[in-house]
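Structures incoming, each one as structure tokens.
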Structure I
Amino acid sequence: MASAWNDVVGQARAISILTQAAQAPVHAYLFAGPSGSTKLIAARAFGGLLIAGVDDPTQRDVRLALAGEHPDITEVQRVGASISAEQARDIVRASSLAPIEGARKVLILDEFHLLKPESAAILLKTIEEPPASTIFVILADTVTRDLITIASRCARVDFHPISESDVTDRLIAEGTDPRSAAEAAAAAGGDLSRARVLATDPHLSARRRAFADAPRELDGTGAAVMRVTDRLTSLLNEAVAPLAARHEAEAAELEARIARMGERGSGRKSLEERHKREIRRYRSDDLRHGLAAMARTYRDACVDGTLSRPDAMDHAVSEIHRSIAAIELNPNEALLLQSLLWSLPSLASGSLRRDHSDSR
């Protein structure tokens, strides 16, 4: 059956809550959950339901809402690394404007876990008491310290990582062959957007094997560390190619629209900024998943006896997890890999080499 919620995957509880909420909505909602959990799609569906009052994707208001093109639904994407004070003031101004077509307007505020403290202070009063015609839908991967006060003024709806089976089923339904769908779903970590890109990546298997096999190529020398680092960095460069191809298609569509309708209000800068963010996030996620595969290699080696000392396995896994945590700081990838690989025990011959710190 056709529904505005058809592309909101694996979030049955959230859909149920929002369907009921649309009948008597409050002033603000917070959708909290990880990237790729279809929060934005849910926000568009909810916005369409709030304005149209019907769950029919062919109805004009709902159709425009789902496409992100309804005149009374404004989507706010951050410009730069975080939501700035200037952008917060723009949101306050936008919330005060009357709806263009109907009795309600919806402001969808994306990635609000990246909110500066001064921006939160500017927005708090407006989100707490917006004009009667305005409803806020705030999207955040996590509820950060700077978002706590705003979150307390919102009705919270939680979104969860999509199960591997749900991701696989959706990819197959979209035309991906079952084997590629299952592999992409396993590597995506519950992120459907990432899984869709991975499903078109012919090098996914090779990249995962390269990270998993890296400990077997270490021999205690700097030459081995540099060799493995160069290979993994090259594979990370290749990993973004499918996403870059999608971005090129989106940019071409935008240029065609600009040719028809003109440059003003085209959103070119916003699109370019989003593409940069997505590439950076995709690389970080790929590195994160690669390092997780490396950690599994050490755990498996401890189980099968290749690595006989549990303390060496604990050390390796601890170092890898420390590097995974450091990815959030946007480090130089090559330097991060070099430092990590130099600290890890070798699995090349089943004997544990002394790590770099022990040899000093």
Structure II
Amino acid sequence: MNIPFLSFEETNRQIKSEMMQAIEKCVDSKWYVLGNEVKQFEEAYAKYSTTQFAVGVANGLDALHLSLLALGIKRGDEVIVPSNTYIATVLAISYTGARPVFVEPDLRTYNIDPDKIEEKITPKTKAIMPVHLYGQACEMDKIMAIASQHGLYIVEDNAQAHGASFKDRLTGSFGDINATSFYPGKNLGALGDAGGITTNSEVLYMKCLSLRNYGSNKKYYNEVIGFNSRLDEVQAAILSVKLNYINSWTTQRIQLSNWYIDRLSACSDLILPATASGATHVYHLFTVRTDKRDTLQQALHKSGIGTLIHYPVPPHLQEAYRHLQYKKGDFPIAEEISNTTLSLPLFIGMTENQVNEVCDVITSFYR
């Protein structure tokens, strides 16, 4: 058998003609930067996200960075962030000069544990950055209550959870300002780097429009020191096409995940994804945990099945963050997750038979 970890074959087959028409339309428009395609996608994505505004930017990291800058986060400030997130979340904080303050996740859901947040709040804390990891919405009611009580901003990292919700409210609509990635492998992915910001604040919206475009809202007049981080017209056109399919693709992801859960539930040594009460999961990734992670990955590899580890080194142990002077054991839950988590194949077009083949290898491994 040969089952890749990720494949774009089926999504491309479904919408290739539409994507090619969208690209041709861009070429014929003769307007290639911040034109109608970006504007139309921003309007559509804001509507999809149930927010008033959306801003297209160059990538997910820029979306996080510009969101923090729009809030005025600066050197000397602190931003609370989960200890087991992808490094981009932390880099965005560092870019502002602020200090990332790590909070351990709930070992059951892998999302930031709301009950551990308040103990990390100091007079320097300015924001909480919940990350909807692997596609599951964080427990936003508790996080919102803490932020309100302490006068803190919320910036959602929604890069992995397009379409997820908590208590019927979509991720990317809770925070003061929120960031997402449209990297190709995401549930809503472009054909290259792309990112977006959502907000209900017109003030923050206008700041982000300026920050992404050299600090300018009027050509050749620069109000602030900005960046060149503009969503590409072609990528915006592609995203507009894909946005029409995101709900049906999400349904397929959930079905694939349910097949996995049903067939792997008998493996007592394998920890399967769990979803918090009130949350939904759109399964950007289907992750399992096991103390035998490395040998299981090898067994799957020998059978032609692709897997990945998300993520093998938690942020506090990365060489880039040695200056924070953390050591092994400082965030044991994040470290346990990084040492035991394995992501199984899950992609649009994957079949039930392929899920069964993956599960057969896993159940055989445990027998």
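Set I, II, criterion mean count of other Cβ atoms within 10 Å over residues 110-117: the highest-scoring structure is II. Tell me which of I, II gives -12000 when you compute helix-only ellipticity at 222 nm (-39500 (n - 2.57) for each DSSP H run of 4 or more, over all residues; to 500). That value comes from structure II. Who wins on relative contact order in percent (Cα under 8 Å, 6 or more apart) among I, II, i.e. which is largest? The maximum falls on structure II. Using volume of the Cα convex hull per residue in Å³, for residues 14-69 alone as the calculated read-out, with 83 as its value, let me know the right label among I, II. Attributed to the structure labelled I.
Which structure, out of I, II, was FRET efficiency 1/(1 + (r/R0)^6) of positions 46 and 310 (r between Cβ atoms, R0 = 25 Å, to 0.05) derived from, given a value of 0.30? Computing FRET efficiency 1/(1 + (r/R0)^6) of positions 46 and 310 (r between Cβ atoms, R0 = 25 Å, to 0.05) on every structure in I, II gives 0.30 only for II. Match the computed value 23.3, 72 of Rg and Dmax of the Cα atoms in Å to one of the structures I, II, and report its label. It was calculated from structure I.
Each reported figure results from applying straightforward, stated rules to the coordinates on display, with no laboratory input. Treat the numbers as computed from the prediction; the structure is a model and nothing was measured. Cβ atoms are built from the backbone, for glycine too; each structure is taken alone.
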